[in-house]
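Chemist: Structures follow.
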Structure I
Amino acid sequence: MTDSAHVDTFARDHLPPKEQWPAFLFARPEFHYPERMNCADRLLDRHGREGNGSRRCLVSPNVSWTYAETLAHANRIARVLVEDLGVVPGNRVLLRAPNSPMLAACWFGVVKAGAIAVTTMPLYRIGELQYMIEKVQIRHALCDERLRDDLDAAAANVGGFHSVYFSTNDRDGLESRMARKPATFENVDTAADDVALIGFTSGTTGKAKATMHFHRDVMAACDAFPRSCLRASSDDLFTGSPPLGFTFGLGGLLHFPLHIGAAALLLEKASPETLLQAVQDYGASVLFTAPIAYRSMIGMVDKYDLRGLRKCVSAGETLPRATWEGFFEKTGVKIIDGIGGTEMLHIYISAPEEEIRPGSTGKAVPGYEARVVDDAGDEVPAGTVGRLSVRGPTGCRYLDDARQTVYVQNGWNYPGDAYRMDEDGYFWYVARADDMIIAAGYNISGPEVEEALLSHTSVKECAVVSAPDVERGTNMVKAFVVLNDGCVADDEQVRTLQEWVKSRIATYKAPRAIEFVAALPRTETGKLQRFVLRDQERARSGNVTTANSSEKIPQ
C-alpha cells in the first residue's frame, strides 16, 4: 500500500489482513491508475478543466445544477467540513438524506476533504444508525433537516459528535455556512488505495456488514460495467430508484453519469409511476431500478411517452425472464440485467443489449473473472450448479468482520449465489445458496418456483422458501403470494396456482403450501428478505428440527 493521506488511520487500521484480501486484477489498460488519486477530481473537477463546466450535471424537481455549480457547492461543503467541523483526512462522515443534488454535493465534499463518505438509507432508524456510528466510529454527519430526529437520538450518547443539517434556513445550517465560504477548495492528495467510502450491506441475510472501498475502486467500477455493457453517452440523463446509500444507486445515479459527463435526475421518492413520469417529463434516457419495479411498470407503460428511454438496468436480485420479456414487448427496450453487490461495489456479470440472453445474468464483465465451483473450490463442468466465485479490479474488504474469510477464499470473492454456467460462458442464476430448498430428497431453487408463479396472471409478487413440514418431519416448498387486484385469495386459487406451477416445471417443485399476503418483506432497496419468511415459518412450527436430505448443495 502507498503512503496514506489519512491523518485519522481508523479505516486503514481496520482493513482485513492482506492475506484475507481477494486477488485484484488490473491487467486491462483502463484499470491502470496512478498511485495518488482523489476520485472526486476524476468525477467532478476535471470537467471544469476540460471545458464542460456549463453542461447540465445534477437535476431534481427543484433545482438544476451545471458541473461548475455542482463543483462550487462541493467545494464549499468541503470547506465547512474542514474549517467549521475540524474534519481531517480519514475521518468518517455520515450522510443522511433522500436522493438529491445536495446529498450528491455532500458526498463529493466529504471525498474532496480526504474523509470517508458513509451514505445511509433514509429509512434507517435509531437502532441501525447507532450500529453504524459505533461500528465505523463516526463523529461527523451532514443530514437533511427532515431526518434529524432519529440521527440526534442515535448520536445522543456519542461524545464529540457534530451534525450539520441542510434543507434549512437556520444560521448554523449547511446552506448558511456554505454561503460564507469561497467556491474553491484544494482536494486532499489521497492515495489511490486510501478508503473513500464505506458501504453497509442491505441486510437481506441479517446483520449488515461494513465494506471499505478505495478511491481507485470507485474509478474501477466506472471503467468496468458502464464501459463494457451500459455504453451510455454524455447526452444521456440518468435516473432511477436506488438510494445513494446503496452502491447500486451511488454508482448508477452519481458516479457513472458524471464519469462520462452526463447528467443525473435525482428523485426523493421513485415509485414505478414516478420513474415513468420522469422519463416522459424530463426526457430521462437511462433507468436504474429493481426487477419488482420493472414488473410493476409493464401494466403502466401505455400511459406514458417513453420514446426517449434508451437503456434500462436491473440489479439487486434476479430478473425473472417473464419480466424481461413483458417489458421488452411493451417498450422495445432490452433490460440489462446484472449481478453486483456492496462487497464488489457494482456489477461484475452482465451483457450489452446485443448479447443478452433472456433469463441469463450474462457473462463476466471485461476485467472480471467468474466461475462456478464445488465446495472444494474446483471448477465444475458447464451446466452444473455450484458456487459463484469472482475476482477483478474490485473486491471485498470488510471492516473488522470475521465474515471476511467466508466471503473471500483463496483469492476469490464468494457472493453466496448458486449458479450454473453454460458452454458459451453465460451465467444462469439458480438461487442464493441459503435459498436452496431441500425437500423430499430434491434440491429445489426457490427463484425457479417464483418465476413459474410470476408467469400466472393472478400473481403480482411472490417469495418461495423452505418451511418445516411438521406432519412429515421434513421440509416443504412454501410460497407467499401477493395477488393482483381483483383476484380472490381462496382454496381454489391455491389449487389453480399449484397446478399452474406443475404445468411449467417439475411436479416435485410445486409449492405444497401457499399463503396469500398483502406484502412481502423487503429491504429499502427492494430486495426480498426471504430469511424473514423462513424465520417466521420456523417460529410457527415451534422450532421443530427438520430432517434434511444428505445431498449437498452449494453453501
Structure II
Amino acid sequence: MKREYQKLEIDWKVGKALGFKEDYLFWATIRELSGRYDYRMITVTENHQEIWLESDTNKEFPVIRLIRQDLDWANWLKRDIERTLQNGERIRQKLYKKPINILSIYVSKFAPVDDHDFSLQVASYKKTKVNTFILTCEAIEQSLQNLEHILKKPLSIQVLQEDEIDEEKVLALKKDAISESVKKAKAEQKVFQHANKPFFTYLFMAIQIAVFILMEFNGGSTNSKTLIEFGAKYSPLIMQGEWWRFFSPIIVHIGFFHLLMNTFSLYLIGAEVERIYGNARFLFIYAFAGFAGTLGSFIMTPNLSAGASGAIFGCFGALLYFGIVYPKLFMRTMGSSVIVLIIINLIYGFSVSGIDNAGHIGGLIGGFLAAGVVSLPKNKNILRQLVFFIGTAILTYTLLKFGFNHQNSAAINDDTMAMLAQKYMNDEKKAKAEEMLTDYVGDNPDASLSLFMLGNIAFDEKDSNKAKDYYEKAIETNPDLHQAHYNLALVQMDLGSLDQAKEQAEKAIELAPDNKSYAELLKKIETQL
C-alpha cells in the first residue's frame, strides 16, 4: 500500500530582506513546539515562510500554523485568514473528520497599521475554527506571555537583543526545528517497517498456487468432490469432527479467477500488514482471521466454500486496529483507502450471488481481534491485550457452540448426508458411513438418497437381498431416482429375476434416456431372457 510523506527540502539560506530577529522568533517558536510539545510538520512551503504543525496529544490546538510575514495592512491579513480557513478545512477532512481549532500565528515586526480588531475574533468555516495570534517583535516579551496564555503552556524561548542575533543563530535554530520533524518522520517510518520481508505472505501465496495446480490435476478446482478432498469448508464433515477444515479453506480456491484475485490481494494487503506487525504476529493474525472467516460461514450456511478472502479481510481488520492505535498516522497515510476498500468489497459481496460474505465479515472481525491480542510491536499494552484475549476466547467459544447447535438442527439434510457417506466410502470407512446413514434414516424414513447409499453399501458387501430392500424403499420415497432403478436392476439380475431387472432398467432409461450405461444394461438383460 502506497504511503506518502511530506518531503522537507531543506534550504539553509535565510532571506536578507527579512529581519534576523523576526526569523529567530519564527524558528524558535517552531523548535519549541516541535521539540518540547511534540508537534510535527505536516506542510512546509518552498520558501519555508509558512509551516503547519500537527500534534496527536494537544486537544486545544491540534493544528498550529505559523507564517513569517511582516503585516502592513489589515486587508492582507483578512484575506489570509480566509485562505487559512480553507486550507485548515482540507487538513481537517483528511486527518480528523471531527471539528478542530487551529491556531494561526503571524510572526511580524509590527502589527498592521490600520484597524485589525477582526483578527481577535475566532473565524469559522464548516467544521474548522481559526484563532489568530500576532507575535510581534516590537513587543516580544508581552507577545510571548500572551502566547503562553493562549497555549496554556510555558515557553522557554530565549529573548535576545537585535545585536545578539545573526544569520548563524537563525540557521542553527532552523536546522534544529526541521531536524525534530525529520526525527518524527523517521520514527513513523519505523512503525511501517517492523519486518523487512513479508515471508509468510509469500509462503501462503506459493502454497495456494501449488494446491490449485494439484487440484486441477485431480478433478479440477470447481469439482465439489475435489474441493472436499483438498480441505474446503464443508459443514457436515466439520460436524463429524474434521475441525481442521476451519483452517484448510484458506489455501483452497474455486476456479482460476478466484485464485488470481485472492493472490493479488494477499500480495498487496498481506505484505503491508506483515511489514507493520512482523512475521510471527502476522502469521497469528492471518491464521485466526482465516479461522474466523470459516466460522462465520459455518454458522450462516452449510454450503461448500473455500478461499483466502476471510484471511485477507482479516488483514483489513488488522489495519483498522492500527488506525485505533495511531489514528492520525492512519488517516494521514492509508486510512481513507482502507475504509473505502472495505466498504466496496462488502457492498460487492452483498450484491453478487455466490460470494460468502459471512466469511468476509467473520475474517474482518477476526483480524481486528487477533491484532488486539498480539498488538503492534512498539505499542504493547498487557492489560489491553489481556482484555482482547479474554474477549476473543469467550466470543469464539460462544460462536462455535452456537454454530454446532445450529448445524445439528439445520445443516444436515439428505443431500449432504449422502455426499458425506460417499466420502467415507471413498476413504474406505464403509462401516462409519453405514452407521451414520442408518441413524439418519431412522429419524428420516423418507431420505431417498440415504436409502440409496445404504443399498450401495449392501450391494458392495454382496448382500443382494438387503440391497434390494433399500433400493425399493428409495424408489418408493422418490420414484424419479433413476440411479436407484438402475442399481435395483443389477440386484435383480444377481437374484435371477430377469423380468423385474428388465422392468427397472426400462424405467431408468425412461428417466435418463441419454445415459448409455442404462441402455447397455437393458441389452444385456434381454440377451439373457
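Values in this text are rule-based calculations from the coordinates and carry no lab data. No experiment lies behind these values; they were computed from the predicted model shown. Cβ atoms are built from the backbone, for glycine too; each structure is taken alone.
Chemist: Which structure, out of I, II, was helix-only ellipticity at 222 nm (-39500 (n - 2.57) for each DSSP H run of 4 or more, over all residues; to 500) calculated from, if the result is -20000?
Modeler: Matching structure: II.
Chemist: Here's another thing I want to ask about it. Taking Cα Rg over 2.2 N^0.38 Å as the criterion, which structure among I, II has the greatest value?
Modeler: II
Chemist: From which structure (I, II) was distance in nm of label points 7 Å out along Cα→Cβ at positions 66 and 322 calculated, if the value obtained is 5.0?
Modeler: On the way: I: 5.0; II: 3.1.
Value 5.0 for distance in nm of label points 7 Å out along Cα→Cβ at positions 66 and 322 corresponds to I out of I, II.
Chemist: Taking mean projected area of the Cα convex hull in nm², for residues 306-505 alone from the coordinates of each of I, II, which one would give 15.7?
Modeler: II
Chemist: Also, I was wondering about something else. Any idea which of I, II comes out highest on relative contact order in percent (Cα under 8 Å, 6 or more apart)? Before the final figure, lay out each step's value.
Modeler: Working: I: 13; II: 10.
Going through I, II one by one, relative contact order in percent (Cα under 8 Å, 6 or more apart) peaks for structure I.
Chemist: Quick check: 2, 9, 17, 21, 22, 15, 10, 3, 1, 0 is what I get for P(r) over Cα pairs in 5 Å bins from 0, in percent, for residues 98-225 alone, calculated from one of I, II. Which structure matches? Let's see the in-between values first.
Modeler: Working: I: 2, 9, 17, 21, 22, 15, 10, 3, 1, 0; II: 2, 7, 9, 11, 11, 11, 8, 6, 5, 4, 4, 5, 5, 4, 4, 3, 2, 0.
Source structure: I.
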